[in-house]
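**Student:** Dropping the structures in below, format is C-alpha cells.
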Structure P
C-alpha cells in the first residue's frame, strides 16, 4: 500500500469526503455487502453469486488511494478519459479498471490499454473495431452487451428485439469474451417501474445463454436499486454513491437528457 497512508487531501476533498474517508469507505462497503447478502438470502441465492463493482466516477485519485487501502481493488468508470487520468495517477497500485459507459469506436485503443472489462458493448461497429485492436494488442477482453430495457432515448444500448441477433454475430469477433448482458433501469423510486427492466434483461439472458453458453452474467443495479436487482438475478451490481457518497455532477453528465 505504498504511499496510501500519506495522502494529503485538498480542501475541497476534505469538505466532500471528511477527514477520515478510508474508515467511512470501509463501513459503507461492509453495509453494501450486508445488504447484498440479505437480498440473496431473501430469494435463496448464494452470497458469492453476486459481485460488487464500485463505481468511482467523480471520485478523485487521491481519494481512490484511500478506497484502495480500505479494500477496493476494482474500479468502475463511466467516462474513459476520467479512467485514464486516474489510472495514470495511481499506476503504482495494483488494481483493475472496468469501463461501464458508452464508448465511441475512435477511443478503443485507450480502452484496450486500460480496462479489464467493458460493460457497454452496443454495436457491431464497436465490436469489430475493438476485436481488431485486441488482436493487435495480443489480448482478449471480457465484455457485457448493453441492452436498453427502459426504452428511454437518454440511454444507450441495443433494442431488446435486436439483442439475440447481435449475440449470434459476436462469434465473428473471437477476441471478445462475452460474459453477460448489462442494463440501466429506469431512474425511479417505484420498484414496479424498475423491476420490469431487470426481468426483461434476465429473460434475454436466459435466451442468449442458449446461443452462447458464456453469457451467464447480468450486470444491473446501482445505488438506488441494487437490492432489487439482486433479487431479480443480478450477478454484478454497479454501486457508487452508497460507497463514496453523493456526486457533485448531475446524472445528465453521464446519461444525456437526464437532470
Structure Q
C-alpha cells in the first residue's frame, strides 16, 4: 500500500484532533502533573538526559512552559481529568522541524535517528530516514555490540532502538544514546550533524550539544524545557502512542512535504 499523500494544514489539524494525537489526548491531567512534580523534585528518570540543574524546581514553572509549548491547560487548579495538546502547536513545531530537515537535505548532513517508542513511532522515523537518505544525507550507522540498561542497542530501518530479551522496548532512558555518542569518536566516526529522535535519545543528544529534533508527549516535560532553554532545537508535542500507528502517517507525509522531501 502506498503512503498517503500530504494533507493540507487544515486537514492535518482535523486529523490530529480526530485521532487524539493532539486536542483532547488520552494522557490524563493527573499523570501530567505527577510527572511535572517528579521532574521538579529532581527525579532524573524524567529529565531524559537533559541537565536541568536547579532551574526547574517549581512545578508551576514547569506547567507554565508546558502550557506555552505543548498546549496543556494552564490552570494550576485543574488537577484531574482531561488534558490537552494544542494541535496548532503540534503543526507549528512540525513546520520548524521541516525547515531543519530541509537544511539537512540541502547540506547532505550526517543524521542519526532513534526512537524510544518503537511500537508507535518507528515508521515515522524510518520514513524520515528513507527520505533523507534519498536526498543524499548520510544516515549514521550504529556500531554493533553496544549495550545499555541490560539490553542492546539495535538499528532497524536506519533507526536506533533498545532491544531486550529479543523484543524492542519502550524506554525513556538516555543511556543507549550516550553509548552511541561515546563510541563514535573512539572508532573514528564523526558525530551527527542532526539527531531526529524522542525520549531520552533526544534529550541526551541535545545535552551533548547536537542539533536535535525531539518528539514528546504532554507528560514528558524535559524536552520542552530543553527547547525553552535553547538546548534542544525543536520539541514536537503529540501523543506518542495512540491506538493505531498508522494514524501518524498523515503527520509524517505533512512533515516530509513541508521539508521538500519525498519518502
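What follows draws every value from the coordinates through simple rules; no lab data is involved. Computed from a predicted structure; not experimentally measured. Cβ atoms are built from the backbone, for glycine too; each structure is taken alone.
**Student:** The value 13.1 for Kirkwood radius over Cα pairs in Å, for residues 98-177 alone was derived from one model only; which of P, Q is it?
**Tutor:** Derived from the structure labelled Q.
**Student:** Tell me which structure, out of P, Q, gives 21.5 once mean count of other Cβ atoms within 10 Å over residues 50-57 is calculated.
**Tutor:** Source structure for this number: P.
**Student:** Separate question: Which of P, Q yields 3.1 for distance in nm of label points 7 Å out along Cα→Cβ at positions 42 and 74, as computed? Numbers along the way, then the final one.
**Tutor:** Values: P: 2.2; Q: 3.1.
Answer by label: Q.
**Student:** If distance in nm of label points 7 Å out along Cα→Cβ at positions 82 and 234 comes out at 1.8 when worked out from the coordinates, which of P, Q was used?
**Tutor:** P
**Student:** If you work out relative contact order in percent (Cα under 8 Å, 6 or more apart) for P, Q, which one comes out largest?
**Tutor:** When relative contact order in percent (Cα under 8 Å, 6 or more apart) is calculated for P, Q, structure Q comes out on top.
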